[in-house]
Structure 1
Amino acid sequence: MHEPAATREQGKKPPIIDIQGENGDDVTPPPPELVEPDPELSAEEAEQVRKDYLLTRFWISARGFWGRNGDRLAWPFSIGLGLLIVLTVGFQYGINVWNRAIFDAIEKRDAASVFHLTAMFFPLAIGSIVLAVVQVFARMGIQRRWRAWLTASVLTRWLKNGRYYQLNLVGGDHQNPEYRIAEDLRIATDSPVDFLAGVTSALLSAVTFIVVLWTIGGALTVTLGGSSVTIPGFLVIAAMLYAAIASSSILVIGRRFVQVSEDKNQAEADFRYTLTRVRENGESIALLGGEEEERDGIDRNFTNVLRQWAGLAGQHMRTTLVSHGSSLVAPVVPLLLCAPKFLDGSMTLGQVMQAASAFTIVQSAFGWLVDNYPRLADWNACARRIASLMMSLDGLERAEQGDGLGRIKRGETGNEAMLELKDLSVTLDDGTAVVGETEVVIEPGERLLVAGESGTGKSTLVRAIAGLWPWGGGSVNFHADRRLFMLPQRPYVPSGSLRRAVAYPGAADHWTLDEIGEALHKVGLDHLKEKIEEEAPWDQTLSGGEKQRLAFARLLLHNPDIVVLDEATSALDEKSQDKMMKMITEELPKATIVSVAHRAELEAFHSRKIVLERRKGGARLVSDIDLIPRKGKRRLLGRFLRQRKVPKKAA
């Protein structure tokens, strides 16, 4: 969805790549105007094109549940549910016939028939109840398995290649992805099963009981102005007209239901996200005394929630007016229509009651939309929201598969170099330059310091090296079979035990307690050794410095070949920082280290320093300094700098 602007300026259109359905099948690619918007379309028209495609995009992925690589029980459950619906309608017809017989027996005062029919009712009722229970099991089984399958597919795509991080860097309608995956996807998979089961049942019921109405009601002769008019199948016509009026009314009244539901869901997601942010940043807010400001923000979001709910309540009130009124009037209409025939003796009481029952069933079948329109609108909104997330993931996926167009390539070095940056440029997703062409060769065991003023793109360059930042040009090449480990400025501390936090991203039981305790000791966290198995909110209880020390303990356990440090000691005092860097140098003597930092004292722990400087068109590499002279080594960078007349200094 978001190809770099530089690509568009070059007059090249990004390739339209068929989206692979999560079942592995090739599916219809998105409309070209979604990949490369038509400049003649207004913003509103382009947005409408996108919205029109959203439900199609949802089904592209969702239908894979029944595909080759879908759930193995998808079809058995679906076929079973269909058979159960047919049997349920059959029992419904049996009860309808029983209804006619019992009232005819009562009208004739036939006690024997009444007792016989009473005995017959219980098998019909029990059978109908059993079918209803089994139908619920099959229906909810499909919903549960479909949700599990589609959630797994979306999570796989979301977590792949750092897309969950990259979504924060690009534009698009994918805010609060966690809410969309947890809540919107649940509704998006629950409701279609209910709808399909409801529509199937309504269709079978309508066909079955229209025949009943036509057979029982026959024709009705009405005298108007001295002339007689015969209406064949008058009960069928009345039922269809009644349902048409009710359905049309609900469509007119609830025409904004979808948009109102979508706005309500977005407001709920924003409110929940605001509360989550307060919890996650509780310490900083408390230290700054920001409770009042946070409360204002929370109140604004909650006021929006209440406003959206008020709009939704208005929609529900109007639709309830139609649906409730319809449910009250529907049973009376057939009695009034059949009364003339009953009074002139052409219909028995049993036939009247059977016709009334059949009329109600037919009307309910035709009026299915009236009763389910609010849920249909809610599903529409939720399916569009999860489809919007899918489309944003599609955009990232297309860029990954687009022959490197506007993307940083990743490969292997062709020599003994541990890391190579070849003509590497880093841009935003819209093509705005962050770092210009950079050429660096890092040899095994080198400790490289990346320096420069704030805003020169140092951290962005590091993220490009780590593979988190995909936009730009050139390539990042690693030595084959070498492992990279990155320490960010704000280490992530997962929930659970301290043991899990230290071992992350490895499994908690991959290292023994003694090994984890030794790592904690080396980074100065001895006071936590007795709490290794303790589960606590460590992300909230550990200080910034303790979190950074914990990250270094992880580094010792994982023992990688390449270490990337992004301001990884910023929360430590100078003395603690020196101890930490010295410890890493001693414990991982063969590791290649790339550091981003502002502190000049860190130069003592590095063998080489490169400096970025902000320039027009993106930051540029302006110097490459050997902090520790290395004789006999000629780097590709040296030749690169000389070609551009950039001074290369030696310490």
Structure 2
Amino acid sequence: MKQSYLVIDFDSTFTKVEALDALCEIVLDGSEKKSEVLREIQDITDRGMEGILDFRTSLSSRLDLLRAHRNDIEKLIAHLKNEISESFLRNQPALASSKENVFIVSNGFKDFIVPVIEHYGLKAENVFANEFVYDSEGFIKGFDLNNPLSESGGKPRVISQLKLEGEVYVIGDGYNDFEIRKAGFANKFYLFTENIERESVKPSADHIAPNVDEILYELNMSRALSYPKNRINVLLLEGVHPNAVKLFEAEGYNVEYLTTALTEDELCEKIAEVNILGIRSKTHVTKKVIEKAKRLINIGAFCIGTNQIDLDACSEHGVAVFNAPYENTRSVVELAIAEMIFLVRNMPDKMMSMHNGKWEKSASNSREIRGKKLGIVGYGNIGKQLSIVAEAMGLDVYFYDIVDRLALGNATKCTKLEDLLSQVDIVSLHIDGRPSNDNLFGEREFAMMKSGAIFMNLARGKVVDVEALKEAIDSGKIKGCAVDVFPKEPKSNDEPFESELMGMRNTILTPHIGGSTMEAQENIGNFVPNKIISYINTGSTYGSVNLPNVQLPPLEGAHRLLHIHHNIPNVLAKITNILSKNSTNIVGQYLKTNESVGYVISDINKEYDEQVIQELKDIEGTIWLRVLY
């Protein structure tokens, strides 16, 4: 088997910075000409890295602008030890374990490179770089002109002299690194862009790598991460909060951000290479979409409900779905309170009259909400908080839910919907959009309500028969209504809105904004991505609405195997048998199932045969297997 060698540049690759630029900062600290000299040095550096300026000229010009001392080099070394590129730092143990085959080839200087790389477990004798020449007082007066790295084309000459027998892979950020590949002394040139992107060098690269994780993964070498984060593709729709974009990008993911919803066909076209999908309420993720999503790991619903997602199809394909069940609760409650006050005061009609030039100052049909009876249909997170706030404002609260819920405060539980409807002054819906709730409120339910009652729907559009609601308003049975959700809603702000309720008396129509406050959207924009990132990084499904909920400890010193399978007998036993047969030590193991899916997490020692992974994938009923480390 051929050996693999990594030839790594130092400046702006192994370290985040150009060492001579950092030396300039140290030498010129306090100088009046600092800004001017730094600009000139940066310009010389860039022209040299892009192949425009002869390297020896570039190097001499930069050193001539400085009068650096050995003491400055010591300060530079201390500085550079804290400027290691993040992905190199993350993969330090893996690189150190292969140190015999890792070479640092740089046009920089051994004087500061060797102490830095030795500090991170690499070999000093594998460093090839220039060396300073000092005068009797310890000031740098030049460099060794006999060193091939002191002039253009020096890197290929050094590699040719090493006579490396095997595959040679060059990692660097500049044209002089590509010259090794161009001269035929390397199998691939990886353009490293974690710190700086040189557009003029990109056409020369065999592979553009935003980090070392990508390179080690591509070469199937030992590494810190099982899968490079830059390969994780995120599609965010419906203008979710920008915080979500920031969190995913900070994690290293590729993010595409759209402000509109997508139709089923549009989503099918885009979903094939997507790993994480983020939506709100208007995008419908159907079985057809899930079947097209070959790489989908997660769906984030940046809202409370998940009825727009085919959860059965997601479970069938091992796609974890997370939502935000609490983050916009307060916003919905505040809108409900505001709307019931407006409706009881008959404000919508009064405001319209004012817009039409009519002054109708009167207390007629205008009342306080204090002492009124509020009926809450659906006593979940929103219903409960509305109950507390409404009671604090002096309303008598009644509630109905198909699930047996504990009453909060002085709220009264109703065992039948008709019992609630017949006695309350205000009805507020806070139920979910499951199919059994379609047209839950129709002609029969409106007939049960008190004459002159207020009706509010801040739940789901399809739970109300809109035609029946219109007739109830026309007949006077309903004194006023507020509707925030509709059976058919525009997919973007550019589409027109249509409803039978437009123009109705004492009616508030709002464009599905119950949870649309800056505070709620910011909270959701933080909450959902963090749940998804935790799942990607640790396998924790806590908070998932469709997969078995498992909250996992941090992964330390082991590899974690995540096995999602159909809920059939003996899967755990088969996993354990495979690990035992292959002498694989289990550090920790967890199992959780629901009606359709089982989830086994096995933390194992790092040393195991790769065939173990394939055998686990071949277990009957396996949906997918993911390895974390």
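FYI, it's all coordinate maths here, none of it is from the lab. Here the structure is a predicted model, which means the values were calculated and not measured. Cβ atoms are built from the backbone, for glycine too; each structure is taken alone.
Structure data summary
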item: Which of 1, 2 leads on mean projected area of the Cα convex hull in nm², for residues 106-417 alone, largest value; result: 2
item: Label whose coordinates, when distance in nm of label points 7 Å out along Cα→Cβ at positions 410 and 466 is calculated, return 3.9 (choices 1, 2); result: 2
item: With log10 I(q)/I(0) by the Debye sum over Cα atoms at q = 0.05, 0.09, 0.11 Å⁻¹ derived as -0.37, -0.86, -1.05, matching label from 1, 2; result: 2
item: Parent structure of the calculated result 15, given that relative contact order in percent (Cα under 8 Å, 6 or more apart) is the read-out and 1, 2 the choices; result: 1
item: helix-only ellipticity at 222 nm (-39500 (n - 2.57) for each DSSP H run of 4 or more, over all residues; to 500) derived as -19000 - corresponding label from 1, 2; result: 1
